[in-house]
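Colleague: Before anything else, here is the set of structures, which you'll find just below.
Only the coordinates and a few stated rules stand behind these numbers; no lab work does. A quick note: this is a predicted structure, and the numbers were derived from the prediction, not measured. Cβ atoms are built from the backbone, for glycine too; each structure is taken alone.
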Structure P
Amino acid sequence: MIQGIAAAAGVAIGKAFVLPTWEWDVPDQKLDTVDLTQEFERLYEGIRTSKHEIESMKNEFEEIAGPEESSIFDAHIAILEDPEFMNEIRGLIERQYKAAEVAVQEATDHFVTMFDLLDDEYMKERAADIKDVGNRLLKHLLGAPEVTLPTDTQPYILVAKELPPSQLVHLNPQHVLGIVTMMGGKTSHSAIMARALGIPLVSGLENELESLIQTGEMVVVDGDQGRVYVEPDAQTVESYQRLRTEQQQRKRQLALLTSVEPVTADGVKMRLSANISSIKELDIALNHGAEGVGLFRTEFMYMDRKSLPEEQEQFEIYRMVAEKSKGQPVVIRTLDIGGDKELDYFELPEEENPFLGYRAIRICLDHPEMFRTQLRAILRASAYGKVKIMYPMISSLEELRRANEALKQAKQELDQREIHYDSDIEVGIMIEVPAAVAIADLLAEECDFFSIGSNDLVQYVLAVDRMNEHIAHMYNPYHPAVLRMLRTTVEAARASGIPVSICGEMAGDERSLPFWMHLGVRQLSMSPQSLLRIKQSILHTSSTEAAHQAAHWMKLKTAAEIEQGMSSYNRALHELIAADEQLACSPIS
């Protein structure tokens, strides 16, 4: 058994195909000064071709996984447009008379080495993106063929030193059972894509590829535990075949719950809605029984283009979401850029810490015309369904009032155009910064609902970047400080008579259910993939018993103590679910 990093969940069993390394020998060629113009032309043609390929790959992947995951390829295009990277290449050609391919190789090696030396796993994994882009550019300059995968339809386990997104995007999930890579981790772009494609992945084996696995060998990939078995014995294969069968059976069982209402065993109704970024994700969510949209991330409509979307274009998309939801609530979050989301055509200032900087509602309030354009589009869509507006990253009453003033102006502009909209449209805010929690009672008096953005709230409360491998273990939603923040927010909402929902990873974590029972939260919004699993847990939960347990956990002093209690409770819940599944699968005598 080889231990690696569990990067994408699931079990795969099959024969290995070891992917040849995508690297070439580049001779150190010198140029005549008269060849410089021709060499620059070769470089720019290679850049254009590479960009075109990357954009095609992005479109291909977006069809499968949606715009959020496909935005990975924006980082690759950004590397080709990065002035520092390009200046390094041009300088090697112009000052040292290097051939274009030599300059690209040396510049790539320089930046990869520089990123690898940083004591940060996230930055090391970004080095893999630079290497991927550099190799693609080299391929065109050298006229080298693309590394190809098996052409037959026999499913296989793909084994590679590293698997950049530009190669992973072409994988057919029906042919690739699982993936093993020597390099990479949970936060790598390849891991994100593998999870989106539903392909089990174990990475970070950190050994010579040839000494571990050979093409044709039988391999078991355990993406849940990060384990790889090469030529396993019959008992191991049988054990994992049984586990894989159980996982597939569990998926079929969950699918039966699509039209079942999420009501606890003692009659408490929960509302489960979806977080989406596209129409495709909405279709998946509705097929999984979502009761509307708890968070429509609109920023992805602004990305991958050269200018801001017009009002009519936005309206058409919002209207489509409202109509498809058939009267179920649709909460549309206004533009949330900044931090890790940038627009190529919208220049944001360089910041030491962009997550604490110029982003979300702060940008919208500084660009009133852009903000009102979006608000008008949302208002127009409200005539076609139960649409709600939500402002992100509100930290003061002044921001909420300014945003509402912009909304008032947008309504007046539509009135002048005699365009119909819901004049009583509900307006809420995301609670995702500690300042909003501290004044939640004041904010609740001037809005219609709260949505707790748990991902950002945990990061801001604990001052932990969960993408930083060195401190990611400190990111804990069940830290007593986080739980107290949740309680304060819910109590403020209840005192003002407004509803509160949970949005983020805590909503999709069944371990959190007792806290929602205890606090009185009855609305959860999560990724479409989590809906049926959470519904199943709700159906097997006694709200009274769960609330009693959570009330006890809330009094504990450390996250470790809280999680210990949660684990015991959750284990019992899973045993109950497993017993019911076994009963459902038993033949009728």
Structure Q
Amino acid sequence: MKKVILSLSVLAMLSACNNEGTSAEKIEDNSALQAKADSFITVYTNEYQQLYYTSAKAEWELNTHIVEGDTLTSQKAEEAGEAYAAFTGSENNINAAREFLKAKDKLTHLQVKQLEAILYAAGANPAVAADIVSQKIKAEMEQTKTLFGYDFKIDGKSVSTNDIDGVLESSTNLPERLKAWEASKEVGKELKGGLVNLRDLRNKSVQALGYDDYFQFQVSEYGMTTQEMMDLNQQAIKDIWPLYRELHTWARYELAKKYKQPVPEMLPAHWLPNRWGQEWSSMVNVEGLNFDKALEAKGAEWITKQGEDFYVSLGFDPLPESFYTLSSLYPAPADADYKKNNHASAWHMDLKQDVRSLMSIEPNTRWWNTVLHELGHIYYYQAYSTPQVPVILRGGANRAYHEAIGTLIGLASMQKPFLVQQGLVDENLEVDTIKGLLKEALDYIVVMPWASGVMTDFENQLYSENLSKDEFNKTWWELKKKYQGIVPPTERGEEFCDAASKTHINNDAAQYYDYALANVLLFQFHMHIAKDILKQNPHNTNYYGSKETGAFLNSLMAPGATQDWRINLEDNLGEEISAKAILEYFAPLMKWLEKENAGRKVSLPESI
């Protein structure tokens, strides 16, 4: 492990904290204690921000410029990651923060929140497990390189993940679909050993600070126990299960008709328009709301600019010019001598104004939605990058909040009045409301058993229960059948590791429930905006130009992590997290599905 030499100012401050003591018994005067805490936090923040930025830039290069045989980029990312880890996980930082928190009743709210954040940041990289942390960082870098540098092939020909997605979204040839689906899973074989290693290293790293396992560590950011998080996710599935059950039945019969096959008890994975069966919205084409041709004429760059214009219309500031010059927004050129991560993401590089997005935008409907979503993250970053929010607390109220804001805008971006305003559909177009709701449900509802069920349950077993590597695939497909009603098209033995084909299993581990909880929150936000602010039909809204909507969104985002997410929700909506808004939004669709499925065999159980 590369040695990291902390700056003299940091060492001096930590030494002063340790030598003079900071407990309530030794320091009676609140202002003196608060002044010491401020000094420690200020010095910590300066070092933290610098190391964070250096690490982010190295990671950015690793994800945007992948060259076979290039070890230098990986080495730089590894060294930057080690430096960041050594600082955040240093025993001096841990001890100082803990000592201050012994007198937390004498500190300000923001000081306590920052000190708690310092301890959480240390959890993944504690110096007391320095060798483990070093191994973990290296293993994560290797896993990322393997995942995003993998050469996917169909019939011996190299293909991109976009090519695979295109086959699964449009082909009616089952043998062709099977080849594409199987090709998408081959990477799991290469990743299985790395996942086993990462599981062990991640668990050991957080156990050094008293956490039971890595899953519990990730959940703790919500201020919840593992059981509370599992219960919350199970309740979310139970709430939407009757609707998912109807969607599953409808999909079985529709796809059987499409492929001219008998209706299956469970859905074969390669029948679905997504590699993981996590969203099925492309099964439905709402006339006029698939505007690929209109976008193709306008180009990918237009989508990005219109996305920015939407947020500006709500009262937010324009994106900094550096967003366009430093981001990687479009696919790598066909003749490029490098590859890039094609998974869309938003990056807050310096926790200030260097905001970037990594995408491979193509001018189609899917990317229109994705761009608006990713810009939601970018504008969230900008909303809390203010003097009122300390650098250490520049994050979402919780991680699901970040996804909720992005996905909320994705939902709004697909409603007719907004699309008319953007010139993408004709004002006189008659839109089938039920079809529109069906398309949305095949995204927002279908993803929930996957996120709250399959992913969350698998990773809980992986980390909390030390799931045997000889049962990875068996467990994975048991969970997919239980929660999604999806089965593999062919025998999938333990030589495969289909779970590892999902990006988040490797490099955003043990937090996929964020997406499910985000869906619950986004519908709570949307129903409030539609009914209470815009006074519009929730299925037919146009946020564009509504400064009041922008102010509401800003009130959700601007506090960052300075406020407990439950308080933020109560202050802005006057309610707790609840799936009630989802059920209300999709109530017309539920009635339609019950009629449509009358007489059909339902294969999923009544309850889960």
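Colleague: Given structures P, Q, which gives the highest value for FRET efficiency 1/(1 + (r/R0)^6) of positions 370 and 522 (r between Cβ atoms, R0 = 41 Å, to 0.05)?
Modeller: Q
Colleague: Among the shown structures P, Q, from which was the value -18000 of helix-only ellipticity at 222 nm (-39500 (n - 2.57) for each DSSP H run of 4 or more, over all residues; to 500) calculated?
Modeller: Q
Colleague: Next question. Using relative contact order in percent (Cα under 8 Å, 6 or more apart), single out the structure from P, Q with the greatest value.
Modeller: By relative contact order in percent (Cα under 8 Å, 6 or more apart), the leading structure of P, Q is Q.
Colleague: Where does the value 23.3, 77 come from, among P, Q, when Rg and Dmax of the Cα atoms in Å, for residues 74-361 alone is the thing being computed?
Modeller: Label of the originating structure: P.
Colleague: Let me ask something additional. Determine which structure produced the value -1.13 for log10 I(q)/I(0) by the Debye sum over Cα atoms at q = 0.14 Å⁻¹, for residues 226-537 alone, calculated from the coordinates; the candidates are P, Q.
Modeller: Label of the originating structure: P.
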